[in-house]
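**Q** Several structures are given next for inspection.
Please treat every number below as a calculation from the coordinates, not as lab data. Just so we're clear, the structure is a prediction, and the values are computed from it rather than from any experiment. Cβ atoms are built from the backbone, for glycine too; each structure is taken alone.
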Structure I
Amino acid sequence: MKIGAFFNWQNHLDWERYNSRGSEPPKVADAQIYEEELHLADLVEPLGFDTYWAIDHYVTPYGMTGGVMQHLSHIAGRTKRIDVGTMVLVLPWYHPMHVVHQISALDNQLQGRGLTLGVGRGAAVREFSSFGIPMGDARGRYNETLEVINLALTQEFFSFQGEHFTIPETSVRPRFRNPERLRAGMKSGWASPPSLPLAANAGLGMLLTNQESWEDYRKDVAMFNGIRRENGWEPEQPTVVVRAACAEDSAEAWSLMATYALEGQASSSNHYQLDDTERLRNTKGYEQYAAVGALTFTDEQILEAAAKPQAWGTPDEVYERLLHIQAMTGASEFVLNFRFGTMPVEAAERSMRLFAQEVLPRLHSLDAKLGPELDGSQPVE
């Protein structure tokens, strides 16, 4: 089984100042967050992890990567062995020709190492607005950009005519180093029910980004593979994102998970502004988000949903929790998030190191299978 890692690049303590448009300096400088996250990123390869994944966010303190492709190009230059992945590359924000050239450049910079393209359509109005792109155009721009990516990966010279983009005959240089592998390995993340069949019918794989319960994801995987089966394709195993907190003492691990998962959820709520239900209700393709935004949750309910089901505890407990998640989802790869909220970098590093020493070897030797209830051959219950 493959095991990867990712980090949030998040300045959680700056939300109050940011939202109030305060002129005072941040409590913690963004530069300090970068120093700390780069330190953790530099541990991924020597500790024995297989992959490094990056998020695609702008504008707010939520995830300050400044663009997933630039971020991964930097990581590629700092490493020699590990593969990398996008979680996700938000297609509607970019012109398709920018996307395909960035993919090709990174594919060549990796010199044979793997690049997994996780793609999505985004959900934060601040990010769409900053690029001057109406959120209501997201699905159309996503579909057209995905079509251009497939053209670029299969033809040296191509053109495209769509509602949003017109591309005269052109080509991509440098030429892709691994076009077949890139195309076969593309995955989609989703946060709304209508997106699942769209991704499955497009022949994409699954990237489960920890926005549902494992039971709901179990049903999603079975449904996704059922659609693949109808298209005559083999079932897929997903890549699954999990928060992790590993410590010698179970209570210490739970304290890490509970304290900082709450902060992580608060940052997410701030960034996506899901409480603006009227805007969501009137935005094409995002109407279903209004129902989610109308809900309110206590801290106890958030912990029950976003902390307890994650991989926390002693090394043995973390391993057992991950075995359960693998059985529920059929995961072939876990991408673990060791730092969220304002977790001290020292605490995240201790957790990573203990996990790498005590849990990682066991997961590497695990024959991670897709159960028969997940391969699309049985009705979804």
Structure II
Amino acid sequence: MRYDAIVLGGGIVGLATAYEMLLRDPHCRLIVCEKESALATHQTGRNSGVLHSGIYYKPGSLKATNCRAGKLLMEQFCRDHAIPYDICGKVIVAVEPAELPRLEKIYDRGLANGIRCERIGRERLLEIEPYCAGIEAIHVPETGIVDYRQVSEKLGTLIRDRGGEIWLNAKVTLITEREREIAIETTAGSLVGEMAVNCCGLYSDRVARLSGARPEAKIVPFRGEYFELRPEAERFCQNLIYPTPDPNFPFLGVHFTRMIHGGVECGPNAVMAMAREGYGKLDVNLADLWDAVSYGGFRKLAWRHWNAGMQEFYRSCSQSAFLRSLQRLVPEIKRADITPAPPGIRAQAIAPNGDLVDDFLIQAEGRMINVLNAPSPAATSALQIAKTIVDSY
């Protein structure tokens, strides 16, 4: 079967890309291939549902520019299609003086990125989050919450309504690029297209290699483990409470997030998963595990940050340690107030030198565009990332 464009991956970035292509060319013959039996099964359907403001990201980076524009596009998309969202605001909290220089750096980035934010003292913090610890904070009123699985389902409907196809249970097994076309074999059938876009998340590096590309960075899966507040404890968090993050890591630290459909989520921590879909602590895929630990970039990262890694592992094994991380932000929370919630996996690209790739990474090679690193805030940014992808072809 022949198409103008083939999009690999049915998460929010892949769906947004397909939708953007159909908006620009209503006659485009397009298909989305997703290896699972439903859309938005992995990163998209398992994240915290935050509409990020873009305050954390280096000015001028792809994350900063795509997040700012993408958030506005996402809000408009939700309004147009009656998808619930809430611009509820959040606080980024410093609980001790040593964190104040980092808080100031984040505030400066926010101003540089054009974000409406304010440095506040403890009195104002308690007006916003009455149970929150902290000596100072940044209030970011334009942060919001939404259900990205619901957004993805609507994108899937719109793609089909505009004549696009979506194949489920269509895992990519072979890619062959020829002079004037790209041929793709999947478990659901064979395809030929003018071009293809790889939005395969956890498998984006492997799919890129199937096409003949040789990306330097490799995906290593990090499991994020969550708890949620029991209903009687939800009063401890009004909206979103975040710690001052460690600048050495792209993870934002254990935080509290009010969910759009009710409830408050707490987490995540970040531990290396022993499988690319290792949602359970005992889930092991020996091929995936060897792929990670044999990679020089990962070994350099592990050696450089072994202490932080051990702390994350300990917090994964100990509910008491996880609870203490929550109590740094909200001291009144007790063990009886939290219950385990479903985990997620972050597809994190690691460079050969051991650096965590901090920005979105999109590379075009031949007839394939590879999205090789699109962690948070990719969901917020998805509609703008789609424009960036289509513009690059």
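**Q** Work out the source of 0.95 here, i.e. which of I, II gives that when FRET efficiency 1/(1 + (r/R0)^6) of positions 67 and 179 (r between Cβ atoms, R0 = 41 Å, to 0.05) is computed. Walk me through the numbers on the way to the answer.
**A** Values: I: 0.95; II: 0.60.
It traces back to I.
**Q** Out of I, II, which one gives 1.00 for FRET efficiency 1/(1 + (r/R0)^6) of positions 75 and 187 (r between Cβ atoms, R0 = 35 Å, to 0.05) as computed from the coordinates? Before the final figure, lay out the partial values.
**A** Working: I: 1.00; II: 0.40.
Value 1.00 for FRET efficiency 1/(1 + (r/R0)^6) of positions 75 and 187 (r between Cβ atoms, R0 = 35 Å, to 0.05) corresponds to I out of I, II.
**Q** Assuming 20 is relative contact order in percent (Cα under 8 Å, 6 or more apart) as calculated from a single structure, say which of I, II it is. Don't skip to the end; give the middle numbers.
**A** Numbers: I: 20; II: 24.
Answer by label: I.
**Q** If helix-only ellipticity at 222 nm (-39500 (n - 2.57) for each DSSP H run of 4 or more, over all residues; to 500) comes out at -10000 when worked out from the coordinates, which of I, II was used? Display every interim value, and only then the final one.
**A** Working: I: -14000; II: -10000.
It must be structure II, since only it matches.
**Q** Continuing with the same structure: For which of the structures I, II does the calculation of FRET efficiency 1/(1 + (r/R0)^6) of positions 195 and 267 (r between Cβ atoms, R0 = 30 Å, to 0.05) return 0.20?
**A** Computing FRET efficiency 1/(1 + (r/R0)^6) of positions 195 and 267 (r between Cβ atoms, R0 = 30 Å, to 0.05) on every structure in I, II gives 0.20 only for II.
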